Structure P
Amino acid sequence: MSPDRRGPLVVAHRGASAAMPEHTLAAYELALEEGADGLECDVRLTRDGHLVCVHDRTVDRTSTGTGVVSEMTLEELAEFNYGTEDEPAELLELSALIALTLDWSARPVKLFIETKHPVRFGGLVESKVLAELQRFGIAAPPSADHSRAVVMSFSAGAVWRIRRSAPMLPTVLLGESARYLGGGAATTVGATAVGPSVKTLHEHPDIVDKAAAAGRATYCWTVDNRSDVELCRELGVSWVATNHPGRTKKWLAS
C-alpha cells in the first residue's frame, strides 16, 4: 500500500458516488473510467449467506424497498431498484465487484472491502469475504503492495480475524479517534494501515507520521474538498477515499 510519489492514490468511495447511485455497477464503472486507483465498498451478509454491497443496515435509503439486509434473502433484496427511476440498477454482489476489478485491463486496481459491525453474523462476515477472495485467487498475495484486495473495518476484532487467517492480505483499521488509531489497537491486531476521517486528520495531522514510523500506511476518508486533498498530499497520506474520483485525480495531477 505504498503511496504514489505525486501524492495519495485515489479510491472511489462506493464508486463514483457523487455522480451515480452508490454501490451500483454503473458507479464503479464510471470510477474506473475516471482513473480511480482503487474501489471501495461496504459488505453485509444476507439471511441466506450472500455478500452484498450495501452500506446501511437497511436498504431503505438506497433502494425502492425497505427492510434489514441481514433479515432478507438475496432473492428478496434483488427485487428492489438500487438505481434511479430513469436508470434502474440491480443489487450488487461482492463477487461481481471483484470480477469487475480484476477484469479491468487498463491498469491494476485495488478493491477496498469494508466489513460492517456490529452485525448479527459476527465474524462470519470476514470468513465469507476471505472465502470469496480465495475463490478469485487473491486471498494470499505475495506482498501487501501487490495485493488486489484490502480488507477494512472499524472493528479491531474484524481486522484481527483477517490478519490471523490471511497474514499477507493488507488491512486498514478505521476510526474517528486519533488515540484509538495511534495507540495500541493497530499494533495489537496487526493492521497494515490506519484509516482516519478527514476531520480527524485535521485535528491530528501527526497521525500520518506516527503511522509511518510504525510501518503503516494511511487511508483517509471521505476527502471531497480540494483543500483536504492538498492536506492529504502535504502530510503524505497513502490513499484518499472520495466520492469524486475523477475530479480528485485531476486536482492531484495539477
Structure Q
Amino acid sequence: MLPHNRSFLMRIAVLADIHGNVLALDAVLDDLKQRGGADLVVNLGDCVSGPLWPRETMERLEALDLPTVRGNHDRRVAVDPADDQMWPSDRYAQERLTAAQREALFALPLTLEIAPGVVALHARPDHDEKYLADAISDGQLVRAPLAAIKRRLKGLDASCRIVLCGHSHRAELFRIPDGPVIFNPGSIGCPAYHDDTPPAHVSEQGSPHARYGIVELGQHPDRFEAIAVDYDHEAAARQAEQAGRPEWAHALRTGLMPG
C-alpha cells in the first residue's frame, strides 16, 4: 500500500532493459514493494534478449501486464525465421519464446503517454535503436550535447514535460532548456554491453546492481529517484557462462566489459 497523506499526486516506477534477467527483475519488484509500491509501473523495453531466462522473464511480464514500449531487441527477437544477421542474444531469446510472445513484442508501441505530459519510449520518439541522450567518444557512451538531444526529441508534443527512456543502460537525469526532463533509470538486467556497430563502443554501469527508477509527480517540483538493487548476480553470471557467453558473465559480475 502507498503511504497516506502523501505529498505527490502520482508515483511511477520505471523499469528498463531487463534483457531476460528474471532474477534482477524479481529483486527490483521486491524492492519496489518494500518502498510502498507505485500507482503505475512502466516498462521501457528490451525485455528478454540475452543468454539468461527469456521465457521466464516474458511469462513474468505477461502476468504483470505493464504498459510497455518496444525496444530494438524486442523488435529483433521477433524476426522469424532467424537469419544470419540476428545477434546471438536475440537468437537465444527467440528460440525460447512462442510465436505469440514474439508477435506481442513486435506489436508494442514506440511511445506511450503514461500520464499527462509524461512520455515513455525506449530510445527515440521515432526510432527504437538510435540513442537519445548519448554520443560516442573514444569507444564510450557519453552525454550528447543538449542541442542535439533537443533535435532528437522533435515531434513530441509541446506539452511533454518528462521523457522516460532506456536503451543506453546508463542512468541519466537532466533538463533540456525550455524543454522536458529526461530520465533514464539504467538497466535492470544488463549492467554493461559492447556494441560493435560502427563506431564500436561500450556502455558500463560500473557495478552489478539492478537499476530502476521512481518518479513522483506532485503539486510541488517532481521528484526523481534512481535506485540500485543488489541481487544474486553470481547466479545470473553462471547462467550466462552455461549459455557460452563469458563476456556477459563478466558484465553481470562487475558492471564492466572485459578489459
Thinking only about mean count of other Cβ atoms within 10 Å over residues 35-42, which of P, Q has the largest value?
-> P
A value of 0.85 was derived for FRET efficiency 1/(1 + (r/R0)^6) of positions 171 and 243 (r between Cβ atoms, R0 = 30 Å, to 0.05); which structure in P, Q was it taken from?
-> P
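In terms of mean count of other Cβ atoms within 10 Å over residues 115-122, which of structures P, Q is highest?
Q
For distance in nm of label points 7 Å out along Cα→Cβ at positions 179 and 203, find whichever of P, Q sits highest and give me its label. All intermediate terms of the calculation are to be shown ahead of the outcome.
Numbers: P: 1.1; Q: 1.8.
Going through P, Q one by one, distance in nm of label points 7 Å out along Cα→Cβ at positions 179 and 203 is largest in Q.
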Who wins on FRET efficiency 1/(1 + (r/R0)^6) of positions 67 and 211 (r between Cβ atoms, R0 = 41 Å, to 0.05) among P, Q, i.e. which is largest?
-> Q
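No lab work stands behind these numbers, since they all come straight from the coordinates. On a predicted model such as this, the values are computed, not experimentally measured, just so you know. Cβ atoms are built from the backbone, for glycine too; each structure is taken alone.
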